[in-house]
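Structures follow.
Just so it is clear, none of the values below were taken in a lab; they were calculated from the coordinates. Predicted, not measured: the structure shown is a model, and the values here were computed from it. Cβ atoms are built from the backbone, for glycine too; each structure is taken alone.
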Structure I
Amino acid sequence: MRVGVLASGAGTNLQALLDGVHAPGGAVEIVAVASDQPAAPALRRAEAAAVATRVFAPADHADRAARDAALLAWLEEQDVELVVLAGYMALLDAAFVQRWAGRLVNVHPSLLPAFPGLRAIEQAFAYGVDLYGVTVHLVDEGVDTGPILLQEAMRVPEAESAEEVREALRPVEHRLLCTVVTAFAAGRVLQHPQRPRQWRVDP
């Protein structure tokens, strides 16, 4: 399966995919990495792995729809079959989401539907929750409202800051994201025939 990854920042989830599931010519091949940030370290990680990269900065396009149309066209040129949002902080327009419906995946550092949107860990830490977690879900036109594929909860009782929670959750993000991408490639991500919001990832 040919995978495209969108990332805005450091690219640690991208690196987990490159290290854990990427195999040129294999079952999972990351063939394209795009960012809305020209200086994103994720781009350097992709280049080091000989993966094609492209920047779609907001300033280079008339509006979000134009930027996302260009992004969509580039991913199609790369014959991408699955798109993974790995720390991609820009909202995607409806046409892009609809084009990749059922093949557009995001990893989010909370137990959705709790704490959607930006700064989820900071939200949860400020709220004083006892249980943190990670969700991998399909992307729809809402903000972190798409069908859930995998979740894992974690207690971090010793954490004294949101950053400590983030560090504790990062390996979980990496593992769940790799599991879902591998399952997609193997045809093991299945939608319930009568309940369209219910999906499962078979072992």
Structure II
Amino acid sequence: MYEIRKHKTEIREYYLAKRRGLEDAERAEKNEKICKNMLGSATFRYADIILMYYPKPDEIDIRPVAEAALAAGKKIAFPRCNPADHTMVFHYVSSLDELLPGSYNLMEPAESLPAFTPELAEKCNVACIVPAVVFDKKGFRIGYGGGYYDRYLAGFRGTKVGFAYRDFIVNSVPHGRFDLTVDVMITERGLYAKS
């Protein structure tokens, strides 16, 4: 287990540095294409609810997807992290203005906002956009090391969507028995089918 963690850390650091090194114009162009590809996908079209993340400055900016989802009458929710036990709860927002600085300097919804209940994924179409540093061709991911999404996705029954720059999908990343794959990956070049 230690070897897997160590290898993941090395890969994470390499790809975080690579991501930070992207030119602003290139990043913006790729982000725009990824969002357009998501908006043109069946995953977006049929989703009633989309679980999202608020991007850090060097992450793929998915805010246009949030705005388009709201304009289309879909529900969107963002996570609130609980650092004590590394769990999170998604809360609905009707505007990105409802997000406030929270754990880890991330923008989060207020705890008083209505919460998404995972059981809804059995009754309607729910998609969860999963943040990551890098994915592999099977849909495994290396995240930020906190385990929040691994814990959350273990009980999630909707569609798991990974957003990635195409050159951040590698042949293989180390994974343990509790690591889960995403169902589809969306890049600036289109939808990427898992191999």
Structure III
Amino acid sequence: MKVKELLDLISQKTENAVNQSLLAKGLGVTRQTINNRIRNNSEITISELQKMEKFLGIKLYEACKNNNEMKEVYYYPEVFASCGNGIITFSEEKEVVSLPRMFFKKTSVSNNYSMIHARGDSMSPCINDGDILLIEHSENTQINDNKIYVFCYKSEIFVKRLSKNLDEIMIKSDNPNYNLRIIRNDDMNDIKILGQVVGIIRNI
């Protein structure tokens, strides 16, 4: 669910127009932060949804579940994508969980999805250590500049922002303490895109 969609949902539930200031107060951030997130088409996490429920004293998550179809996704509790130096996966044990449609792009609900954990702090503050990543898989995943992807490089799994030029792939971290990494020429063939991160879950 996008920030703008949450504002619309709250307005619907309260039968009053809700402004960005109220949402900022409920989430404990500035109005400018909310404005930036709307402009960037940012996603709302489950923990933020729960925070607004407590702040407003209304049910939001249940309303989303009741008004949206559920979709089953594979959850890999022992699979981690590194926000740092890479992680080798030893277990592919999985379970099936159901999530409301609000956690998926409206135009791609028919695609396949999975959930794994993030490990490390290089993608902070966007992705924190321990967050669960909702990953969208498609047959021909292409790198769109500056989107966040889960990918395999030399048998290790990473989650980073990627940008691609003709002869190089740039691997970027959100945390300024981490350096930009550039993969060039034949080494680009060693990168396998597993999917794009389309949601971040901090409580499940």
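When distance in nm of label points 7 Å out along Cα→Cβ at positions 4 and 156 is compared over structures I, II, III, which one is greatest?
III
Which one of I, II, III has helix-only ellipticity at 222 nm (-39500 (n - 2.57) for each DSSP H run of 4 or more, over all residues; to 500), as calculated from the coordinates, equal to -6500?
III
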